[in-house]
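Enquirer: What follows is a group of structures, each given as structure tokens.
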Structure 1
């Protein structure tokens, strides 16, 4: 089974975030970077399928030169080879990102494409499903389990309210993987050594036949959440005040 896993590099969770002078994004000068956590679970799912059924896992990552440590991390964890799309992706919307990924993946003719459910930085949650449309393959989202069945797969999807859905799908297919479905592995010392000898194929948008085009979505302003305080007094008896409080918590605060 040939499995392609799309991964993204995002600012580290412990990074100190500051708004850039432009006001349109965060200041990237002192940021540390790491693999997008949902994509790490997609990589783990791909590696587990390879261990059960054989084949190879190919990591695909778009971004400038700084994404290479993230690519090498995927190789150290067990990916067999990688494709680095050497293009700045900061201003790309999900459609533009999916076009780059699709152009790089199409030539591999994979049996299965895995992505994380969404990215930790922008959180659109759209790149995976758009990628499936561009590749012309069926897809399933919020996947909790993947099981190979004959020439296809059976997946378990998480729905709302604690419900799940089991779907049988033909291959090739694309899945967006839910975070937390398994325990993430660490890169071993042997894996890190082997990663140095594994292939990282570098391509550009021009190599893939993708012409640069303006993004369909643009960030106009990024700002820190505003903190406000408000005090409200409830009139009436304690029973009436309690009823008003419950109503506020249920329908306005939505915490009960």
Structure 2
């Protein structure tokens, strides 16, 4: 496969992101608020309950949140390009739609990973310790899988919708339960059975758990299961996103 088209679209997504300083700063506001307010606010209570350092527990979840939000909302660019005619110009080019989808998805995922890396740096500066620096490459691998999964989800949803308001409503309806029921803010042990079942069905739970294991050394499910489930679901959504994007009408 000629990768030049994929590379060009990937590079285009990065240029869009880095040209907008307001977008970079604005997208970091919510993760930093959660990290500082919850990390220091609930830290003493978490420590008294025997949970250890809450900031270190919280940091992987907030990194995953930052990636989740950035990745899923990247799909709105497809609707934007469709409404203003840019997508039609891309689709009529002598290039397969699979390459176009892969380029857009990889670009959105790279931006989301960059967001997550910034939050990781901020968490470290705030006092969160990385248990084993040698595990950082694997942590970035989990970050990329999370980004790829939810960028594909955003692409899938944007491919079947035609208005931005509908896209935002559906995404907000999906990502808030995904985030809050992923173990990002609280341990998954000792939960009511129905909540535990939902958490285990939530793909983000395995991403958060993998990040927590690689950054802090503690995990609920274990790295092999985290990696297997997250990789499998990512591949599934890449296939689904490619299929629905191939059917899009510009």
Structure 3
């Protein structure tokens, strides 16, 4: 977790759009487009699907009760992932929701596609995805629960009534890309077999491999994958009470 920033959030945290997407200088916009086209072609060639330049939420300020920001083009997010130093010009803090899904058999984990644009080939806690324009209501607030449950259906093939109410844990911000992930605990009474079957039948192909790790084997799994696990996931598992913080770990 070196360099990562952990932001505390309240159970009733609100996400709100408070300004328009800023204009870019011509030279910066051209560089963004170049990086976007290169990444687009690489992802498509690698079989990781297609990227779309939709609008996603970028956080300007993160406080326990209010996260404010604006909607930005996804191509700006991708450009900043490709060249983190562009943060000085773009100021993007892409905001995503990440579920910690506990079923009757254990914790759901997925291995990201090797051709993914971000954290390729690493283990992650699904469902997860950027907060996009579809989650924004007429009053300018973004419904985090709606976004997470949409990811649950798209990635795992599970309907909203299969899980309980999501519980916010914390936000973890990447020091380079400034991607900010909000962890949310989820629980279902479904068995591991039922969850994996739903994924095979109705989920998408975002993950190359899906597993349900029994709680009793979670520590061993985390030790085995080591740095192959996206850093926010470990913090979310700790906050959800599913594993302990190691004595020499830092936030």
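Enquirer: Given that distance in nm of label points 7 Å out along Cα→Cβ at positions 46 and 102, derived from a single structure, equals 3.3, which label among 1, 2, 3 identifies that structure?
Expert: Matching structure: 3.
Enquirer: Now for a separate question. To which of 1, 2, 3 does the computed value 1.0 (distance in nm of label points 7 Å out along Cα→Cβ at positions 110 and 230) belong?
Expert: 3
Values quoted throughout were computed directly from the atomic coordinates according to the rules given, and no laboratory measurement underlies them. Treat the numbers as computed from the prediction; the structure is a model and nothing was measured. Cβ atoms are built from the backbone, for glycine too; each structure is taken alone.
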